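Student: Listed below are the structures to be examined.
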Structure I
Amino acid sequence: MKAVLQRVSKGSVTVDQKIVGEVGHGLVILLGVQPTDSESECSYLAGKIADMRIFGDENGKMNLSLKDVGGGALVVSQFTLMAEWKKGRRPAFTSAAPPDQANRLYEHFCTCLEQLDVPVQKGIFAADMKVELVNDGPVTLILDTN
């Protein structure tokens, strides 16, 4: 499972010119699922993200977590994170989980975050989404459970 975390002051996802999810101060999380992933990766990754100290304290040091600052998460499923790009010029996505598995684990990941008291907004799985965000810092991290 791969996640790209972007610390944001605001973010939103639009489908068919309608905002379907938005967040203020918090994280935009792009989530990719592999065929070997399971619920345990969801729980592990959600716990790491909820408690990762990437928000500034009163001195501007990254000492506070998403939970500490009361931030929310906008989670967007993104199979393209699994791109195989070293061979040829067109990326292949054979490392991405099949849609039914990917959607089930995407939803489970969101539930895991919610169970950790993180407010969650979502995109729409497999939709053509427009993601807007204001990256705060900028702070961008790539997490991989493999």
Structure II
Amino acid sequence: MKRFLILNGPNLNRLGKREPGTYGAQTLAELEAMIRAEAAALGVDVRFCQSNHEGVLVDAIHEAEDDALDGIVFNPAAYTHTSVALRDAISAVKLPVVEVHISNVHSREEFRHRTLTGAVSRAVISGLGFEGYLAALRFLAK
């Protein structure tokens, strides 16, 4: 059975409360339930990690490879635009990473148009809401 890490960065623990006009009214727990259901339908296993701390996210990427997972669905959130450390962590592992963003980062502030982490990810999905996570999981499960 293939196994994947669903990794979420800063402020995503505030889904449902934080800017619902941009991120929707659903919570992180609801997102995880949707992903679990999709994983069951695909016959894959998922584990979840959310952190507001860059180093915890770097460690999670390294541990995913050390634990022989098959890939990562990653929403680096604000770190997308600033974190060389996360970019280097993705480059340092041999796992496919699909970067996901709930909102369309290209229709937002100009500083959000640049993705340091996306440049080293297998693919980037932006603007599909929670469906983007499911699309990423389907892609990796193939």
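Student: One of I, II was used to calculate helix-only ellipticity at 222 nm (-39500 (n - 2.57) for each DSSP H run of 4 or more, over all residues; to 500), giving -6500; which?
Tutor: This value belongs to structure I.
Student: Can you say which of I, II returns 12.8, 39 when Rg and Dmax of the Cα atoms in Å, for residues 43-114 alone is computed? Write out the running numbers ahead of the final one.
Tutor: On the way: I: 16.2, 48; II: 12.8, 39.
Going label by label, the one that fits is II.
Student: To continue, here is another question. Which structure, out of I, II, was relative contact order in percent (Cα under 8 Å, 6 or more apart) derived from, given a value of 38? Each step should come with its number before you reach the end.
Tutor: Working: I: 38; II: 27.
It traces back to I.
Student: Once distance in nm of label points 7 Å out along Cα→Cβ at positions 11 and 35 is calculated for all of I, II, which comes out largest?
Tutor: Largest one: structure I.
Student: Using mean count of other Cβ atoms within 10 Å over residues 59-66 for the comparison, can you identify which of I, II gives the largest number?
Tutor: II
Student: Tell me which structure, out of I, II, gives 1.03 once Cα Rg over 2.2 N^0.38 Å is calculated.
Tutor: Source structure: I.
Any read-out appearing in this document is the output of simple, stated calculations on the displayed coordinates, not a laboratory observation. It should be emphasised that the depicted structure is a prediction, and the values quoted were computed from it without experimental measurement. Cβ atoms are built from the backbone, for glycine too; each structure is taken alone.
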